[in-house]
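**Student:** Right after this note come the structures.
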Structure P
Amino acid sequence: MCKIEKKDREDRVMNHFKGKQSKLTMLLIIIVFLFTIFTYLNSKVIYVSNTGKNHYPGTNNKPIKSINKAINMALPGTTIKIKPGIYKEAVHINKNGFPFLPIKVTGMYGKTKLIGNIDRSEKIINIRNSNYINISGLNLSNLKATNSEQTPTAINIDGHSKSIIIKNNIIHDIETDYKEGNSHGISAYGKGISNIQIVKNKLYNLKLGNSEALVLNGNINNFKVSNNQIFDNNNIGIDIIGYEGIESNDKLDKARNGTISNNRVQNNTSKHNPSYNGDQSAAGIYIDGGENIVISDNISANNDIGIEIASEHKNKNAVNILVKKNIIKNNGYTGIAIGGYNQTMGGVKKIRLLNNRLIHNDQQQQFGGEILLQYNINDLIITKNAISPNKNGYLLIKDNKSGKNINIKHNNYNLKGSNKIIWNKKEEYLR
């Protein structure tokens, strides 16, 4: 009887404690909700104009002059509206919005122009250790390296940042002319970056040196790159990278869990890039050690390489990449390249090419073919693709005997152009 009474007392105590805990949880939810409502009701628009004054309140009629001052004033939910005009300041963002209450920096599309100055900063906009930031409607241009150590970049994201949206911006004339130089249109170098969206931007006339127009590199988890136009640049269009030492934890040092969709990537070639001595090797879309990525519904045309999947680091791989429903045409060297470009490089695992259209690639007739299988390939399926080679071109080239678990089936070959393949270094013909 005593044991039963003791247990009853313990149950009553536990129920009392749980009741208090539930009430405390509910109180915290109410406080967060009320704070969110308060912040929303008190969020405001700050106007910026190049004819404004920094002691003004930032209203439509009395805008402030400095974009950075507006950012310093911003609270979660603030929208910073930058009026048409030319602005010459380097913008630094180290602020946090909230879910559903981002800090928005927006301009009038094509008319709000941020001009770079390499002596002031290598970045026109730098977002560091920031959360819930939206950048839209800006025209960023005219940033040029004056030595090979500088990396001119229109928009850069780094540190520990999450929920960043880069949308509807125009980026052009970001340049390095140095053989050992680098530059970017949009870059993210992650030591803990998540939930990035890069959507509906135009990137063109970029002189990139050894780098890329749009790059995600390092510890970046969950990204979306969609509906961008990337054209007339002298190196890679979109690059998703791993294993370059950006993140000290090797397991996290890769961009992963993302989609690349509905982009138009055209006329990107390294032919006249001083870093490449005439070598034409710029991919429209390049996965270099990335993981768990879907590449779908893109047009990759008139580049050196349409789509490339590999790893440039020994014993490392690009893993679980699905390439589907893309149009890949008129690229100079090859349509799709899979695997490390020599035996000492890294490779790929679990790659799927599905329902793509490959049309008249290998325009330079450099023996790249429509599909080029290189080194260190493990678990590749090529199926249900429509492949139309150039006259005298090759449907597929595998000019080495490496690789395992390669399965090629149920593809539609247009043999009017050519019926040639190279398999394990031997030329063969499809009938």
Structure Q
Amino acid sequence: MSKNLKIGLFGFGVVGQGLLDIIQSQNLNLEIIKIAIKNLKKKRSLDKDLFTTDKDEILNNSEINTIVELINDADAAYEIVTTALKNGKNVVSANKKMIATHLKELVDLQQEHGTSLLYEGAVCGSIPIIRNLEEYYDNELFHALSGIFNGSSNYILSKIFNENQSYNAALKEAQDLGFAETDPILDVGGYDPKYKLAIATAHAYGLFVNPDAILNIGIQNLSHHDIKYAREKNFKIKLVPTARKVNKKDIVTYVLPKLVAKDDFLYNVENEYNAVTVQAAFADKQFFFGKGAGGHPTGAAVLSDIAALRYDYRYEYKKYHSENGVKHTEDILLEVYLRFADEDLISLLEFDNISERYSASEYKYVIGTVKLENLIKNRDLLLDANVFVAYTGRQIYKQEQVAENVYAEELAAN
């Protein structure tokens, strides 16, 4: 039998209003008791008594049994969510930065206080990827997780490649439509998909990765030279987060632009849509697709979590509790396209191999394999130098490469 949920809502922006629209259009066994906002003077269509600026009016209200947190401020969201869990209230959140940064602590708080925190809307909008990783793939030998996790950057890239818009024109259009913020660096810089990747990695592998340990290089330095190169090679450029098991115990994670070929599922994912590709030992490759930006798609994911709480649903974190011994690694070589101006940067990155080099008065690029740890170490320098980096899709795990070389040498010796 479903529970009657009495909801305290924090935040009434695009997602909050989208959630309310969906709730009002459905006959659901739930009620919004109070909504916390910043500005009481702003004109709204709802009864003013429904709103408050005092968070404690919600957090300390014994009538409210469910908190829905939809604000942008990660620090404030952390205080709201942890207080609610400690007060015995279940929580639904869409704050990917807060969740990714504090996930291990939040898991422990749920267990300690017998409460539930659900956050499907924090990862890929309307795509139910967290629930699938928890339920469908809980016993799978999971190989890789990648996709398009940010609708704003994908909208910009779609306009560039499909309509020949400039980067700045596409960005402005995304901002005008509400897909990108006034300061878009969280989206175009790859921070937003990095937080989402950290959350997904916890459910895919049972591994909590600090977002600061994940390389993120975005599309902010994309130029017409890079677009021309991709078109000449029949690629599109997509911003792709990746988590991959490179041996039985090591997981590698990164967020990079990727040169996507026509036979890749991601090639035809356009505009504000998100997509997730998963590879597993028994299910092989599977593809999830849905809207990732906008009030109603994310609001629908939030509502799905709210509905699940009516039946006392909670994430079990089975892979984490199984103590499978997986760990995060940077011990990998990635093949990248790197467009640059300063030759010293190539020496600084210590490329393991360069397979292609181009130099003209307008621009220069190389294609070669480079250590992930060197990209991480020099990330800020590359961005400041207006370098553009794109992953080609090829990677080499160094320890496996060394083992193969040793084996080959032993065969040769015999």
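Computed from the coordinates by the stated procedures, all read-outs in this text should not be read as laboratory data. All values derive from a computational prediction rather than experimental measurement. Cβ atoms are built from the backbone, for glycine too; each structure is taken alone.
**Student:** When distance in nm of label points 7 Å out along Cα→Cβ at positions 168 and 344 is compared over structures P, Q, which one is greatest?
**Tutor:** P
**Student:** Moving on to the next point. P, Q: which one has percent of Cα pairs over 39 Å apart, as calculated, at 23?
**Tutor:** Q
**Student:** Please compute relative contact order in percent (Cα under 8 Å, 6 or more apart) for structures P, Q and give me the label with the greatest value.
**Tutor:** Largest one: structure Q.
**Student:** Now a separate question. With helix-only ellipticity at 222 nm (-39500 (n - 2.57) for each DSSP H run of 4 or more, over all residues; to 500) coming out at -11000, pick the structure among P, Q it was computed from.
**Tutor:** Q
**Student:** Then there's this: Between structures P, Q, where is FRET efficiency 1/(1 + (r/R0)^6) of positions 24 and 80 (r between Cβ atoms, R0 = 30 Å, to 0.05) highest?
**Tutor:** Ranking P, Q on FRET efficiency 1/(1 + (r/R0)^6) of positions 24 and 80 (r between Cβ atoms, R0 = 30 Å, to 0.05), first place is Q.
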